[in-house]
Structure I
Amino acid sequence: MSVFRMPAIRPILSSLRHHQLTAGLLALQVALTCAIVANATFMIAGRVDRMLTPTGIPEDEISLVSAEGLQADTNTSPQQQTDLAALRAIPGVTAAVAVGWTLPLSGGAEDSGVCADQASLDQAIALRSIDNIAGCVQATNYRGSPGFVQALGAHLIGGRDFTADEYPSGDEAPDDDGGKGSDGGPVIISRSLAQRLWPGQQALGKTLFAWHNQRVVGVVEDILRPKLRSDGVDRLVMLVPLAPQGNSVRYLLRSAPDQRGRILRDAADALATSGPPRLIPPEGMRTFAEMRHKYFQRDATMVGLLLAAMGGLLFVTALGIGGLANFWVQQRTRQIGIRRAIGATRGDILRHFLLENFLIVTAGVALGMLLAYALNRWLMDRYELARLPLYYFPAGALLLWSIGQLAAFWPARRAAAVPPAIATRNA
C-alpha cells in the first residue's frame, strides 16, 4: 500500500504558509460569502413565511368588484339591494354581500381602540393612548351587509351570527346617536382578540369598552388583519354588522375557484345595468389571489433580489476556489510528476488537492460564522431582524464545503492525471 494513500496534513500546511496571502484572500472571500449567505437565507425564509401567512378565509373562492357612483344624491341602501339581487342571480355565485374597503391584506386598516373593562378605557382616555395599557388593544373592524360573516368564510367557534334586525336600516349608522359609553350593538371577535382581552375566560357576553360599548355575541377562528404588523398581533379582528355607506361600494362574491374570472365579467355587466351610470374600474375587479399577490409584491421582489445576489456571490466564490486550485495545479505540475514517479497514486494526488482546498474553506467558514453573527446583531439593532437560528451556521458551512469541493474537483482531477514522466521533462 502506498504511503500516499492518506494525504499528510503537515506538507499541506507548509505549502499554505508559503502562499499565505493567496490562501488568506480566498479564505476571506469564503468568510464574507458565508456571513452574507447565512443572513440573506434567513431573510428570504422570513419573507417567504410572511408571504405564506394564511388569512383564515377561503381565498380561492372570493372575488371582489367595486362600483363608484357618479351621482352624489344616489340612495345607497336601495341601490345596494338592487345590486346584490343582480349579483346573486349570476350562475355560480353562492354568496354576494357589500363589504367595507378594509379586508384581509387590503393594505389599509380601519382600527379602533378597545378595552376589556371601563377602568382600562378611562386610563387610555386620560393618557390619550392605549399603548402599553393592560387590557387595551388596537383591533381592526370588518364591516358588511347581512350575510357577510358567512360570505367572508369566517368560522364561528362560539356564539352566534348577527340577526337581521341587528343591521342598521337604511343609511343609519350605529353612532348616529348616543355619546360615549352608549351601546354600539353586537360584535363578533376573533379568537386571538378574545384571548388577548380575556385570557382564560369566556368572551361571549362580555362587553368591549370603547367610545361605543359593544356586546360580544360570537367568536370566530382567527382572520388576518389588512396589514401585517411587526409586533405579531396580526389577528385582532372585530366583525361589525354595518353595510358600507356612500356612493362607492365594494361587493364580495363567493364562487367555485375555476369560475371567478367569468363571474367577475358577469358581475361588471350586471352592475352596469342594475342602476344609474357608475364607474366600474378594471383595478376594482380582482380575485382575492390577485389582491394577495399585489400586497406581497414587494416581498416577492425582495426575495428575487436576495436570491440573485446570493447566487452571484456563490458563483463568484466557486470561481475563486476553482481558479486558485487550477493555478496551483499549473504551478506544481513537475512536483506532481515527481510524486507520481516515487509512488503516489492518482487518488493520492486528488485527495491532496481536495484536502488543501477543504482547509482553506474551513478557515473561511470559521471566520464567516463570526461575521454572520456580527452581521445579524447589526441587523437586529438597525432593522429589527430576528436572531439568526443556530442551525443556519452548520447549514452554511455544509453549503460552502460542498461548493468548495465541487469547484476544486476538476482541477484536482486534472492534477491526478499528470503522468510520472512529466518529472523528467525540463530537468
Structure II
Amino acid sequence: MIPIATKDKDSSIKICLLGPSFDTGNLGVNALVEASIKAIVNRWPDAEVTLLGSGWVDSEYRLSLFGREIQVKSMPIRFCRNVFLPNHFVVLFFHGMILKIFRGHRMREALSRRNAYLRTILEANVVFDNTGGDSFSDIYGMRRFVTGFLRKWLIKIFRKKLVLLPQTYGPFDKRLTRILARHIIDYATLIYSRDQSGVAYVKDLLGTEKAGKRVKFVPDVGFILDPHRPNHEEMDSLQKVKSANSTLVGLNVSGLLGYGSDAGDNVFNLKINYPALIDSILEFLMKQEGTAVLLVPHVVSLREPGAVLVKNIGARGYREQPDSVACCRLYDKVASKYPDRIFIVRGRYNHNETKYIIGLCDFFIGSRMHACIAALSQDIPAVGIAYSGKFQGVFESVGVGDCVADARHCREDELLEKIGSAYQRKDQIRENLRQTVPHAKNAVLDMFKTLEL
C-alpha cells in the first residue's frame, strides 16, 4: 500500500469505513479493509470512501480495483492521552453533545469548518463497520472491545446510518459487554454476519422480533480480495518451488499462538502445545512423497525484525511475535533436516501479494483465518487450525466445515487426523470449492444491491 498526496475528489456519495486501516502488520485486517472498499465501489463506483481507522496520522492510499485506481482517505479517530487533538474521541464526542443541544444549521456549519474529522462524519451518507472481523467480542479483552464500541457509539451520537459488515459477533461473556453490544447492534440499519451461527446469535441477543429482517448472512469479504503478483526477485525462486512432480503445501505459523505457548500463556485455552503441533504437522508432511512446504507469514512486523508485540487480554498480558519471526524460527530449526523441501517467504509483501503467493500452493494449513481464506478463495484446499469459533462458520460458508481443526477441543492426534484426512481428499475438496466459492464471492459483491443511500 503506497501513501500518496492528498487530492480533492468530487462525489455525490460519501461513505466512511470505521475501524482498522492499512497501517497494521496484520494482513488479514488489511484484506478486510480493501475487500470492504471493493464491495462498496462495486455498488457505488464514484463514492468517496474515508477510513475512520486506528492509525496515527492522516494519509491517502491508492487501490487498484475493477481496472481503475481508487483513492481512499484515512482519518483516524484517536484514543491517546492528548485529548485536545481534533480527531480525539473526546473532542468529537463533545461536538456531538453540542449538536444535540444546538440543532441549528449554523452551529453545525461553524463546528464543521473548524474540524475536518467532524465534517467527514457529518457529511457521510452511511458508515460501515467490520470491527476487524472478530473484535466485536470480549475474547481479546475489554480495552479492544471498549474502543470498538466507542467508535460505533460516536456514529450513533451523530445519528448517522450504521451498517455492520460481515463479521463475527461475540462471544460477549461479560454482562456489560453484552449490554453495550446489544445497544449498538440494535441501532444498526443492517447487520451482516459472516456465518449462520452469527445470525442466530444476534437474533438471540436482540430478540427475533427486534432483529427482524435486518440480520443477514453474507460470507467474509476477504473472499473477493484480488491477488497481485509481487514485483520482487524472490518470486522467481518461489515459482520454481512449485513443480508438476511435487505437491506444494503452504504452512502459516502463527506468532500469536506460538509465542504464547512458549511463554506458557495459554490465553485461548488450547488443548495442545502449538509449537509441538507444528513440528508434528511438518513431520507428517515430510512423510508424504513429493511434498514440499512453503512457510507463509500473515502477520508481519512494521518495526525492526524480531520485534515482540506486547498486548493485553483482560487483567493479564500476552506476548505475540509476528508470524514472520515464528516462520523464521521454524525454518532455521528444520531446514538442514529437510534440505530442498522446506522453503520460506522472506520478502515483505502486502495482503494482495501474499494472497498471490498462497495461490501457488496445492494445499494449505493455516492458523490465521484470512490466510486460510486467501487459499479457499482461490479453490485451494485448506485446513484451519482454530483458536476461536470464527473459523467454523467461515469454512462452512464454502462447504468445507469439516476442514476446521479446532485446537480448543481436539488433542494433537485428533488434529493431525483431520489434517491427514483433508490432505488425502484434497482433489475432492478442490472440486467442491470450485462450485461454492463463486457463489460466496457473488454474495459479497451483491450485498449492498438493495441498499439505497
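For the reader, a short list of remarks on this structure follows.
- Parent structure of the calculated result 104, 53, 36, given that Cα extents along the principal axes in Å is the read-out and I, II the choices: I
- Mean count of other Cβ atoms within 10 Å over residues 80-87 - highest-scoring structure of I, II: I
- Ranked by FRET efficiency 1/(1 + (r/R0)^6) of positions 248 and 360 (r between Cβ atoms, R0 = 35 Å, to 0.05), structures I, II are led by II, which has the greatest value.
- If distance in nm of label points 7 Å out along Cα→Cβ at positions 256 and 384 is computed and equals 4.5, the structure in I, II: I
- At a computed 8, 32, 35, 18, 7, 0 (P(r) over Cα pairs in 10 Å bins from 0, in percent, for residues 88-287 alone), which of I, II: I
- At a computed -12500 (helix-only ellipticity at 222 nm (-39500 (n - 2.57) for each DSSP H run of 4 or more, over all residues; to 500)), which of I, II: II
- When relative contact order in percent (Cα under 8 Å, 6 or more apart) is calculated for each of structures I, II, structure I comes out greatest.
- Taking distance in nm of label points 7 Å out along Cα→Cβ at positions 104 and 136 as the measure, the highest value among I, II is held by II.
Values quoted throughout were computed directly from the atomic coordinates according to the rules given, and no laboratory measurement underlies them. Because the structure is a prediction, the values reported are computed rather than measured. Cβ atoms are built from the backbone, for glycine too; each structure is taken alone.
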